[in-house]
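These are the structures in question, set out in turn.
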Structure P
Amino acid sequence: MDQRVNRTVRKKGETPAAKRPSSKAIAADSGLTVGVDGLARPPWAAVDPLLQAYYDTEWGMPVRDEHGMFERLVLEGFQSGLSWATILRKREAFRAAFHRFDPDKVAAYTAADVERLLADAGIVRNRAKILATINNAAATIRLRDDGGLVDFIWSFQPAQTPAPRTLTEIPTISEASIALSKALRKRGFAFVGPTTMHALMEATGIIDTHLVGSHRRGASGVWPA
């Protein structure tokens, strides 16, 4: 958000009260749900307290550190074929199992670590995804010689972001996510398909797919509301 326009002091990620749409201003066909707090959210974030908190405070906010981006990359890969709620509920277990997503430590995992992870009921026990995580940690380390994982992924930020007004208008793939997927694969990454990378770009603020009318639209400061 352009601070020359809005000089109101507020916490990072907080939606300005003036921009919070009233229930009357939300299109009936948008698919948004207005909560008891008067805030509009998409259905996936409107009921479950864990998902609502994630949506209100984290999803779509910029991620600019290597550990944070690596964690999101890994979790989006594990989410493939599953619900995000499942991954979010296991997030702390994932963090403990994968050394807080420290690429240097994960890249050094051995066959014994793979077996340890496969026996950990707290995470998603998928051998292919576990091996991909170890592989991607090594690929992340290699990228440090060329600007690093964060700058590499952010370099695929498109010139414009979607502005969906209804649930059906929210894209699940884009030219940018296809290009990012191809580029990461060339760098040795796995489980980085175009749809998964689109979800990563949404989650880390690279694009803003909050519905127009959602109280979180524009909250990242990367894109205007």
Structure Q
Amino acid sequence: MHLLLVEDDTLVAQGLCRSLRQEGYTVEHSGTIKHALQSLASNEIELVILDLGLPDGDGSTILQHIKQRVNVIPVVILTARGSIDDKVQGLDMGADDYLAKPFDPAELFARLRVASRRINKAHTSTLQCDDVVMDTSAHTVFANQRPLTLPRKEYMLLKALMENQGRVLSKQQLENKLYQWGEEVGSNAIEVHIHHLRKKFPSDFIKTLRGIGYVVGKR
């Protein structure tokens, strides 16, 4: 899951990013409202952890922006404002959960799992395209009823394509789904992953539209 952490405290952000990645999240970090809005506009963010006290304004601005989008995503507020009134206000503004600092990381991860389950309930866990079936809850892939074991990046790439059947995804869109913010990406990384996937599926399963991107399923 691609998660955006909005936190201006560098030490807190570094520790959280490290722990979240160990939990299996793809994490992008923003320390300001401006940067967070840029990330939300350019990347496929699925979940947000939001601090309210940011150097360029109140984080509630980001929450309001998210709730006005067509594709609304869950927001967990993580802030030093811990009064009951603050919590009520945050939840009334549309936050899915509210956790005050100082916090126990185990509790944060539990709350994120609840938010993730809400997302999973909103979207079927089974994706199918031709003879390829993916269960995103069990993290399994079958091709012609034969189970396949895919490395993490190949699995994420296949999932992105199958979630967007018939829609062409550009190289940049796929990179945003597979890699962390600031992570070095080889110029031909996506091409390499596509090459490896094609060895495991029918040759015409993943189609290339030269100069545009990649697609599975009928257009």
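No value in this document is a laboratory result; all are computed from the given coordinates. The structure presented is a predicted model; accordingly, all values stated were derived computationally and were not measured. Cβ atoms are built from the backbone, for glycine too; each structure is taken alone.
Of structures P, Q, the largest value of mean count of other Cβ atoms within 10 Å over residues 137-144 belongs to P. Could you figure out which one of P, Q the value 1.45 for Cα Rg over 2.2 N^0.38 Å, for residues 105-152 alone was computed from? The value was obtained from structure Q. In this comparison of P, Q, the computed figure 57, 37, 33 for Cα extents along the principal axes in Å is attributed to P. Among candidates P, Q, the computation of relative contact order in percent (Cα under 8 Å, 6 or more apart) that gave 30 used structure P.
Match the computed value 3.4 of distance in nm of label points 7 Å out along Cα→Cβ at positions 49 and 169 to one of the structures P, Q, and report its label. Only one of P, Q returns 3.4 for distance in nm of label points 7 Å out along Cα→Cβ at positions 49 and 169, namely P.
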